[in-house]
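For reference, the structures are reproduced in the following blocks.
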Structure P
């Protein structure tokens, strides 16, 4: 067995032509495909032969053996298939044969059917991403907070990328990969996802329910790592006077509510970086009444 090397170069579905060109070029350089993949392909060094490669996209194969045999009868060697429906084939290259011998489809209808299958899938993905992105955007307008921003950009990244791909498929425009290649989409998506996760991890998620009879005092500290909008849900159902407070590290009251019965949702609080304390104080007026306070801040 010759020397092996791995390539992590990625291609979008509408860039399958570019992938075929790269596989053919590697073959001319003495690197023959062993196993093709979406984000990982393995090559073996062999300068004794040159291949021409082709790809087929088909997720609805009823009889895989017959499918492979059909291509074998046309001189194509089956290499492998990916989880998402791409199939790799190769044929030894003979410069004396016409180029038509290295087309995997005998007529344009086969190629058109393959592109139509991917167009349908991409359209479904685009609609789904658009719905989720719009939902996230509306949520971000209603409840603006930093962790939503990179996630909105993540959906926008997918929407733009798939939209460009659909345009390329429909208009046969083969130059868009220079504007927004798959690798750029993946990098942007990964960065947005990491930033969104980090912002979410460092956000305080404080909640609790205090129940008691007579005098009740409760204190809970939490830390805000970066300035942002936070939203408080508060329910107070007490038979005696009770006060709920959020106090910053300077001792200033950021939020206060002193009532017996309260039910409020999504109270917006702009909190700066620092340490805060939640105070719940119920003063017994001699009746020994019940106290119940439920709060959630995130």
Structure Q
């Protein structure tokens, strides 16, 4: 297993440690630094700047995306590590060295973050060099990497981070099963669906990002999971109609429009004309395409029928 140790801003860490969110964004101001050495579900650890040369927590890698700051704030809010959009914009522009109203930033999205109390901080590994300014990849197949990860697991299984799980339970939670299937939060779900559909509305191909929304096929309120295969990227009006059952997608990935639109609103020509239209944007990975089980649920339980 590989994991990444990233040089981390002290204020960002302490702000989030106080709040204990279910997901965070580890952002870079210019959006040019992507983590390519680890895969979804693998650990991403936080190491503070010198002189605090300690590993102080971490999370599990979901993806890296280049996002307008406004969208990153809309989706994650304080999980960006700041108390307001104005504050995070000020931090971004200060580090960029310019002033931009809505800069593009690099967002490394992490789920299941954990934050060690100070007496549980792990000293930086002996091979950590002072000229490392971004981060470094380790593997548990090396002595150094294995020692770091064993210390992380030890902290996660103890009271120092408020975790009451046993060592065995911790390994089950953060071991191989987790690495195979990252647990997305709401923000991670939205961005992952957005990227899986290449930032295009599944039904219209619309690419205007502010009006695109990630819809759950099986509603989250009905135990629908935050999984890409339970998502569709839809234009906002279509998202509303989908959630309220006026439209659905069948198992052949074609739009089905309910007659209720015409009957209730005496209009809806645009939506009625879309009936039978195949999805114009579908994830390239078969694992990310709409799940038949979720589509069946929406057709049977949500759609208003014809």
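Taken together, the values in this text are just the output of simple stated rules run on the coordinates, not laboratory data. Computed from a predicted structure; not experimentally measured. Cβ atoms are built from the backbone, for glycine too; each structure is taken alone.
Some values worked out for this structure:
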{"read-out": "Which of P, Q yields -8500 [helix-only ellipticity at 222 nm (-39500 (n - 2.57) for each DSSP H run of 4 or more, over all residues; to 500), calculated]", "value": "Q"}
{"read-out": "Value 6.6, calculated as distance in nm of label points 7 Å out along Cα→Cβ at positions 30 and 270, assigned to which of P, Q", "value": "P"}
{"read-out": "Winner on distance in nm of label points 7 Å out along Cα→Cβ at positions 222 and 262 once structures P, Q are ranked, highest first", "value": "Q"}
{"read-out": "For Rg and Dmax of the Cα atoms in Å computed as 21.7, 72, the structure of P, Q it came from", "value": "Q"}
{"read-out": "At a computed 6.1 (distance in nm of label points 7 Å out along Cα→Cβ at positions 14 and 254), which of P, Q", "value": "Q"}
